[in-house]
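Just below sit the structures, each encoded as structure tokens.
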Structure I
Amino acid sequence: MEQKAGGRGVVLVSGGMDSAVTAALAREECDFLGFLHVRYGGRTQEREERAFRALAAHLSPERTLVTDCPSLRDIGGSALTDRELEIPEGALDREGIPVTYVPFRNAHFLSVAVSWAEVLSCDRIYIGAVEEDSSGYPDCRRIFYDAFEEAARLGTATAGSSLSIRTPVIRMDKGRIVREGLRLGVPFALTWSCYRDGARACGRCDSCLLRLRGFARAGATDPLEYENGPAGTA
């Protein structure tokens, strides 16, 4: 990835492992970073915000912003925002778009990030989307970010600017993301990936299974606590 001294970026930080590694990579490239966390009424909103604040304290961005996108909670249509919908048991070979997909969520997040980037005079936005080893979400594909990047360039006050949307982990599988995070000293114990709300991660949802497979592929131990013991084992 291109190294650019003096870069200014906004990083969308959910509190999960992918965004944590993305934030650490952005820290290597930029002299100025704003960490952005968007609350959208998800089941694990409070837990994710705690993870975000812990990561921000560790990585020391120049600015932080926590803001709300309540429309996603009101719209519903996802097991992450509608408690009447069950979060399914995880399946690594699942086909199709799962019920945990939040309709067009990343577009909402990016819109907020573009607005803040304009205010902060930032020329890049980072998001920890993963295409190869994700749960099949359509807004995690690079083709989507290419299109959004062009729309952002055309629709901002400095139309035609050099604003870019960076997705540094999008081609990585979870194993490589874990290895990269270990290289960068990412505090994985501070992150939260589980779709369910609880004192410990469930170890059974899609997100937990992907995370655990990533640590297994990397030959490392996940420091997060799981309901069934270390690394989700009985």
Structure II
Amino acid sequence: MSNSPRERAVICLSGGMDSCVCAALAARDYDVYAVHFSYGQRTEAREQRSAEEVARLTGVKELMHLKIDLFRRIGGSALTDTSIAVPAAPAEEASIGAEIPVTYVPFRNAHFLSAAVSWAEVLGAKTIFIGAVEQDSSGYPDCRPAYYDAFNELIRQGTKEGDIRIVTPLIAMRKSEIVRLGVELGAPFHVSWSCYSGESEACGVCESCILRLRAFRDAGTTDPIPYASGREAS
């Protein structure tokens, strides 16, 4: 067995289901440094706890917690603006993603990735992981492959060496495939959190909960987090 040090990678770690699997995947091949953002989202404290636990259980070398206020001040999203209600998912699940929902946080991932790139430059890491998913998603524009192609070009042009790359290993996968991969990797789903509004129990009715529940159901396994009123059985 080689004793040579492993390459470093940075991951944007939200604490959600997809980033949980992404962390387990990254930790298989890299020494991982995770960055987590509190940005005024409704479930800010719960997401931070999830990120901390995912980082601990996947062997992340360091977790940097960054707090930014601009999204709360800008508003315009149900996740950061208390005057906008978090809607229930459409009754027809197939319509999820047909339009960009009010839970979209304007240009959020660009801010997250910019911080990750800055830290990667300092760490000497050449790879940045983010658990973006285009399939079975709410249709956020900053989760599309073209977005990351463009951002990688920005990195090439705007960093000292130009050799850092964002990778999105889950972006073309169905949510059920992500669950199966997570089970295979031993990803700590039990500490992850996806709900847009609940912190002690997941609501089970927002788009994020519905997509997550469907993914576990289609993967033939049970979601281990608590849901309000037994929603997980629906």
When distance in nm of label points 7 Å out along Cα→Cβ at positions 34 and 58 is calculated for structures I, II, the one with the largest value is I
Say we calculate distance in nm of label points 7 Å out along Cα→Cβ at positions 42 and 218 for every structure; which of I, II gives the highest result? II
Match the computed value 2.3 of distance in nm of label points 7 Å out along Cα→Cβ at positions 130 and 146 to one of the structures I, II, and report its label. I
From which structure (I, II) was distance in nm of label points 7 Å out along Cα→Cβ at positions 90 and 194 calculated, if the value obtained is 1.8? II
Comparing mean count of other Cβ atoms within 10 Å over residues 162-169 across structures I, II, the largest value goes to I
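Values quoted throughout were computed directly from the atomic coordinates according to the rules given, and no laboratory measurement underlies them. A quick note: this is a predicted structure, and the numbers were derived from the prediction, not measured. Cβ atoms are built from the backbone, for glycine too; each structure is taken alone.
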